[in-house]
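Some structures to go through are shown next.
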Structure I
């Protein structure tokens, strides 16, 4: 006997499923297509400068702003290698008014720290158009004086300056600040003047549905040198002042630092954390009470750092991250709206042609209803670092 259902019956069942308002979210996600790479672009490149660590925002009028850290290419000046600490590293930005096709050639200065070089300008655009940018810095000191700062974070004769916050109300043409966040109480690491360092970190803040700014910062837990935990700070006045909230992630063996934060449609805060002493695995931590506490951190099972999470038009999340293992480049995954499918989301390779591990730190924004721009710093064949981008066609 033939037990196959008639074709007309199968067709009727299929149409009923497709037209039903009760189709599960995971069923919709299952048929969603992945982003498609359109092209790679160069945003800023100058052989005299080492350019790195970008962030990007799109203004209401369509203008794109990319901020980054620019320092002299010391290899052009007789040094044998590059360094991420430089007394002449400044925060700058470039603009595009044609959706990323062309960019301003001469960067505008955001901020030059009076005591040292600055790192990683991390911008967030608030709903009223205000730009808030966090950074931190390193000061080059006399070797004898540097040796006296025994408990300070140091890199050679550079000592850590701690973090600060800048703010712009005119699309980045002028900046207020710096505003200095308080230090995390458990961290007694001194700055160059012997005072506890101000809170700092590299990664995306997020503005919650309640209007407040949420920022995950790193703090030395003193169990061993450079072993940091992460903590949540909250601002109710657009980044001018901050209050401590809670621990985000801590572990006696695993180090957590550079962290980006994302608020889901349901209101959860999801932190994507860079790790050390954990085979470069990405980990996640989630708050379901809007920052009062975080659940225990979870291993996502994949490598890469640091991260940026972009909400797509269909509420899925484009998670981009650097890949500092051969083949070096930039990678991504598309998560569901609540970021629960991190263990099964397919990895997408955006770039695998990097010259070495010194690249990455991606950030992203939508540039149209169907396209996203991922920005990052890059090198080819260990050449001068530059700011690049990848345009993606977003599947639905």
Structure II
């Protein structure tokens, strides 16, 4: 891909890479017998949904807006879970949902009758008190978590309105982690598995990452289904769908130096356009760059917002950077795009798709009106 011909700044998704991920995910579903649905919280580039629909028909939503997007752009009702539902939104959420999962018994009690009238399948989110996620910000099973119901807090018999359970405690995790999750659920919630029709093992199953043990995941699901043949198994990965499917193209606007640290000032922001880098934190790869190497031109990357901490680094390059050089951040399509902000009113990156036939589609260019209309 010739990045000099891409408008900057711009997120660019590669259709060929997306199709490769979708093909693998579809094969896992077919081999394991699980239903795999796409989580909008990680990937909601709806211009690509006609491609996604060729491989999987259903999605999971975390809000009214996501549920409506599933209905309007995927053409199917969503598996919806939110930590809490507002009474002003619940009727519309149910209109766009095939499944709805409640985070607490009180929310279930409040809205279960409405779900029954709407003929929407009802689930409860459980907390297995198990997770391999090391960053607390992304760990839903930390002590005192507000997400999911502990086994000790469930009644001996689930309410009749409940047809399924939903558990989510992985994040970009391995097949071995899925095995441990299944074991934790079977150990803690064994008495409930015969009371339900379906179970959703949530997201975090990063099956499209290089080195992921796909056959091990398939065996884990097959084993669970053999032990519980009456249960319909659902997985809802987000990152796996868009993992390494595209980039964020940016441009060096200036180079500043302070106390021996050189910073390449870009037309993108870590705080606004790559927030996970600061939250996790994690260091993204840059095309043509490496981790810091003594003796090579080395730069910190600086964002264009006024937040003091809007920077990351350092990276080394084969030659000195110049104003106008393209800086291309890899793997910027999952989560990154859905978490962006317009803080400071900085220009939001455009969104584009590089199609399999080599054609470039600029899907969206943002401007002043987008910033203004978010405010009042």
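Source structure of the calculated read-out (helix-only ellipticity at 222 nm (-39500 (n - 2.57) for each DSSP H run of 4 or more, over all residues; to 500), -2000) within I, II: I. In terms of relative contact order in percent (Cα under 8 Å, 6 or more apart), the structure with the greatest value among I, II is II.
Taking FRET efficiency 1/(1 + (r/R0)^6) of positions 170 and 282 (r between Cβ atoms, R0 = 25 Å, to 0.05) as the quantity of interest, name the structure among I, II where it is greatest. Across I, II, FRET efficiency 1/(1 + (r/R0)^6) of positions 170 and 282 (r between Cβ atoms, R0 = 25 Å, to 0.05) peaks for II.
When mean count of other Cβ atoms within 10 Å over residues 298-305 is calculated for each of the structures I, II, which structure yields the highest value?
Largest value of mean count of other Cβ atoms within 10 Å over residues 298-305: II.
Taken together, the values in this text are just the output of simple stated rules run on the coordinates, not laboratory data. Not measured: the values here are computed from a predicted model. Cβ atoms are built from the backbone, for glycine too; each structure is taken alone.
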